[in-house]
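Dropping the structures in below, format is structure tokens.
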Structure P
Amino acid sequence: MKKNHNKYQFNSEVKKVFDKYPSHIWLPMSNLRQLIFEVAEQINQLNDLQETLKWGEPSYICSTGSTIRIDWKEKTPQSYYMFFHCKTKLVDTFKEIYGSLLEFQSNRAIIFDINKPPDKYVLRHCVELALTYHQRKHLPLLGE
């Protein structure tokens, strides 16, 4: 069993998903999860972040933002993903701002390579935009 080394307690259903990840992906996925919680903590008036499962994937939901899902797929063992609602402007905005720094899957996900750690500054900004999406969705480039 893998140990949870951060202060954010796992939702029991999400923990089951993490416990099934192969050893090479557990830490990168845990780092994504921790980053989401850390960004949420830094956003004023965001105190309702919930960890749950959507479509069997770890998901993070709050009243001010759009759902963020993270997962690893067995068919692409060297990659892991952060998914966003495809009907939002999130991924299009990320492409405009960080197109040369991130890899994308259409208008729904950021793709990460297990051999190349993501730029935490860039990723924090993307998570912040997603967690505050309802406050920004009417702004060009989400206000950025």
Structure Q
Amino acid sequence: MLWIKAFHIIFMVTWFAGLFYLPRLYVYHADANDEISNQRFKIMERKLYYGITTPGAIITILLGFWLIHTLGYAILSSFWLQAKLVLVAILVIYHIYCGKILIDFKHDKNRHGHVWYRWFNELPVILLIGVVLLVELQPV
């Protein structure tokens, strides 16, 4: 079980690396004024989203389900795990929304400025703090 937990954490770090960096790319992309930069950001965003962030999310979630299965489904009655799963669901929605933004940029239909993306970039930080505190403190 410790191996599963270790890899769950490793892939969670991978997922969050993408969730931290992708909106930062959106900040710079929203500010890009030339076609070369625009095309470069499209490539970087696509590779980060599909090559790192999405695989990290999928493996993190699968390993999380494996951990729940290994620990026994009775653990699902724990408040801290229920709260963590709510935060993970919000992260999945955030991740999917990042994909929608990626498609908007791909089709040159960005609707937000760099300041909006700077604020948007902060949500995964808040969610990460909540997840880590719930797992480590396991409040009743």
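Looking at Rg/Rh (Cα atoms, Kirkwood Rh), point out which structure of P, Q has the largest value.
Q
Using the calculated result -27000 for helix-only ellipticity at 222 nm (-39500 (n - 2.57) for each DSSP H run of 4 or more, over all residues; to 500), pick out the matching structure from P, Q.
Of the options listed, only Q reproduces it.
Computing relative contact order in percent (Cα under 8 Å, 6 or more apart) for each of P, Q, which one ends up highest?
Q
Coordinate-derived values only; no laboratory data. Treat the numbers as computed from the prediction; the structure is a model and nothing was measured.
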